[in-house]
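The next part holds the structures, each set out as structure tokens.
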Structure 1
Amino acid sequence: MLDGNSLLIDDIIVVSRGHMKVSLSDDEQFLNKISEGRKFYLESGVYAYGDKMGVGANVGKIIPEEKRVAFQERLIDSLSCGVGDRLPDDVVRAAMLLRANSLVKEGCSAIGLDKIERIIYFLNNGITPVMRKNGSVGASGDLVPLSSIAAAIEGNGKVMYQGKIYDTNKLYKKLGLDELWLREKEGLSLVNGTSAMTGMAALALYDAFNILALALAATAMVTEALGGMTDPFDKFVHEMKNHEGQKEAASSLRLLLSKSALTKNIEELRSEVKTQAEGASSVVESTIELQDPYCIRCSPQLFGPVLETLDMVEDWITNEANSANDNPIVNLKERKVHHTGNFSGFYIARAMDFLRLAMFDVADELNSLKERILNEKYNRGLGASLAGEEPGFNSGFKGVGICLADIFGRICYLANPYSIHRRTTESFNQDIVSFGFGSAELSLEQNDRLRELLAGVLIIAAQGVDIRSGKDPSKMSPNTRIIYQKIRGAVAFLDKDRPMGGDISKIAALIKREIFFE
């Protein structure tokens, strides 16, 4: 139920991907504000940007009264220039949901209720405008991408319906829908906002949280495969460091490794070292490692800031999703029309840059775990590249390790900030832009590569656990065993070399479908 104030990330997900039905709040005061905003704007007679005046650098050009309605249609036509691949349906549905939520806020947008209801009709009936990947600088909002929604409301452009692309006007005839005229300001209200980038950002963040949770599980499984210790995750250790994210990560790892018979107790290891040292009069080369490598021992310290960054990003996206982000906006309380910059996507641009940099840390952890467990010099007896039989004749996961190194390199590249590459445009009217849309797109792309890297590491971790335990998963923690069993339900133990690309893709698809969290 949309009210302009209370939309959460999970709400965006269940509508964009789960096709949950959408409705407007039935609060009478809320609905009155939408109609009052429209009425006040029309009656004010104010010479406002994008209605009586031109748009962008044309703001100084006065539109004749008899052309002001037609101007809205011309505006949408001029912005219908997006190119590239069609954006996925979940992205477009998220954009529609957020546009509707923004337009209902406090009557600020001065748009007719019928246009908002048409967007909700699209959502509830599986009608998805064709929106292209390229064309938004995230300055006066996502003008080009959002024009596809505005065009569809008019009955123009193309839409996806029941798996087929239609000319919108033909689908309207098929469904018995009337085309809607965009009147004073309404075209501008539909396109002048951050809804497309914010929708993508919400999807990217949601997926990043899931990837992070599974990366913690992969870390726990590799800890078991290497016979690592749980001492680095002790509650006291992390209380002494103060950071809430670090405490949360350590708590998760303690839970994941609870009751594992494959991990080692540091006091028992110290006792063994003491026995080795007894009676020695010179340096003794111990066979026991009393400290695990950083990829295990420092993992809470690595995951902690990632968790806190994602929490901060969630706050920013949630605030943006519940904002009035077009221009101009109506202030009903003071009976004013404000010319604003709320369409600027700087929060989303920075949030997505932060997100990709944080998720680089996750990828770096996964890459280090992979390299550690595949190297027979450091994997504590698991053999060369975890080859199941005849290491040397069988190469095991050597090829997979190389493939994942390439994927990791791409993740590193995508972690670079995109917003610093922004450029002045539109006759110096948009003299500083956000590039929030592009940054959000790159975050979705990085998540795709992260799922592939994570899939490979999970398969490798399951192989390591099998070798360490003698294929006895009952020795695992009950919590990591759940993850292990889902991996083994899709990918068998690698006893002899076989093509592995399909296995990696299979696990990556299961990650995307959230199978590991069922």
Structure 2
Amino acid sequence: MIAFAYYEYSYESHIIDYISDECWYVSAARNILRVYFGLTPHGPWGGVMATVELENPPSSSTYDEWVNQATRYVESIGGKVVKGNDYYAFKDDGNFLPAVCVVVPPQNVSLLKSVPHSVKYAIGYCYPNARGILDYMNFEHPPLVKYLIGLVMITIGDYPPYWRIPSIIAGCLILVMMFLALRRICGEVVGAALGLVAMILTVFDITFRSLSMVAMLDIFVALFTYMTYYMTVRGTLGGSAVALGLGFVSKFSGAFPGLPALIAWLKSKERPARTLLYLIYVPVIILLVLSVPFIIHDGFMQWWESSITGAIRWHLSVKTTGGPPQAMPWDWIIGRNPFPLHYVWNAKTGRWVADLIARGNPILYMALVALSVYIIPKIKELPDRGLTYGFTWGTFFMYVLIWFLGSKTQYSFYSVQVVPLFYTLLVLEVYYLLNKPKNVVEVAKGWKDWILIAWDWLAGYVEIKISVTVRRVKPEKKEGEKGEEGVQSPERVANGDAQGTQGSEGKEESGLNEESVAES
């Protein structure tokens, strides 16, 4: 893990500019600091760095003249222009930021408001060349990750290598939880070995490695998705709810593991009301708490329109028909249309090549799909009784669902949310099949039985009847009462413990008092 962190920071620290969508999230983090918290970042700039936005120029020649005038003024107050019209290049369609990025002595910052043809200025690392970027807040996504990036800006500094430190930490935490989850499921020795294998596979996954070194939202969605799963394995409902909430306020797709988590907990002996209360209300409360600065500053209705209803409309729409290659969820599996995050110049070939790309490992992904289909008849016999299986494919198919609901603009880097789950499930399935060679045969027999049943049903020889059983159980006793026992958590299910804890009279607390069966 230390080697992974060192590699990630060593590589990204040489990229002193925005990588891919960092231009949106980092800029929004900086703007949120200024507008909603009244804070300005600092950095290793040799003075105060600021981006001065100019008026909208009518032509390229006029723009060049305005930039020259701004340059002369900045130099007259002891500063220098570090990025001019070569970076903030003029575009005939107007889709550019007319600006200069400058460094001035701290005592002369206030003089920037007098730069010729200036509209406003913002302190911080040079903004990207995107129109309106000094006012962009990224309301279509929740605020947590932008808060984390902003925290780095006011503590460590507003500088590209620093923005990415939280992402590197998130990647490392995922690796740690993978090891702990598998050790908990399969035992100290076997689980530790499987955990190491899963960690190594994940480290060498190009999508995971690339997203762990950029200041974007998705690695945090992956972190809290896996944390939700890990807390469920541990049997901690509160931890699962908090992790789900943190994923939800990182990016709304962080709510996707909520469905498999809900199913896992409802199948446990946890009270349904408590499960629903935790998994629904805790994420909503976290979102409201983190949105307080926006609600106070803009008002509740404005926040609701921009951050909730507006965000939902945005996510369920087609964002663009051009730009980077789009990839449907099933494309992620086969490595089709990978998303390039960053390019470097290859002097030997004389071409730009993508050094950071969300391509994953199609061979292992397809192997996982094949094994997951093959093992369906015996899912309940996996070491965790199918918990990882449900989390992995439940989260993945949420992307398929929203694609059919209208969210056609999806990219391959979204897959990082399920990449750690992919490898966790892969090693569990391989372990199950190889641990006892007869398991391979038993799975095949399971498929044979299913096929024969289906054949007999089609021929009219058998009747399939679905039964719904309603059981009344004793209310949970308060702590300290005679015969007290805890609920059966998903952790116990994952460890294959299907028996309830015995009370002092040797009876299961979940024993039936009344039972009614409704059949259809």
For this session: Work out mean count of other Cβ atoms within 10 Å over residues 208-215 for each of structures 1, 2, then name the structure with the largest result.
Result: 2
Exercise. Taking distance in nm of label points 7 Å out along Cα→Cβ at positions 168 and 240 from the coordinates of each of 1, 2, which one would give 6.3?
Worked result: 1
For this session: Figure out for me which of the structures 1, 2 the number 12.8 belongs to, where mean count of other Cβ atoms within 10 Å over residues 160-167 was derived from the coordinates.
Result: 1
Exercise. Given that semi-axes √(5λ) of the Cα gyration tensor in Å, for residues 304-375 alone, derived from a single structure, equals 42, 10, 6, which label among 1, 2 identifies that structure?
Worked result: 1
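Kindly point out which one of 1, 2 the value -17500 was derived from, the read-out being helix-only ellipticity at 222 nm (-39500 (n - 2.57) for each DSSP H run of 4 or more, over all residues; to 500). Can you show the working numbers first?
On the way: 1: -17500; 2: -15000.
Label of the originating structure: 1.
Compute FRET efficiency 1/(1 + (r/R0)^6) of positions 136 and 216 (r between Cβ atoms, R0 = 41 Å, to 0.05) for each of 1, 2 and report the one that scores greatest. Walk me through the numbers before you get to the answer.
Numbers: 1: 0.75; 2: 1.00.
Largest one: structure 2.
Comparing relative contact order in percent (Cα under 8 Å, 6 or more apart) across 1, 2, which is largest? List each step's numbers first, then the result.
Details: 1: 18; 2: 14.
Sorting by relative contact order in percent (Cα under 8 Å, 6 or more apart) in descending order puts 1 first.
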Seminar exercise, completed: Structures 1, 2 compared on mean count of other Cβ atoms within 10 Å over residues 176-183: the greatest is 2
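Every read-out reported here was derived from the displayed coordinates using simple, explicitly stated rules and does not represent laboratory data. The structure presented is a predicted model; accordingly, all values stated were derived computationally and were not measured. Cβ atoms are built from the backbone, for glycine too; each structure is taken alone.
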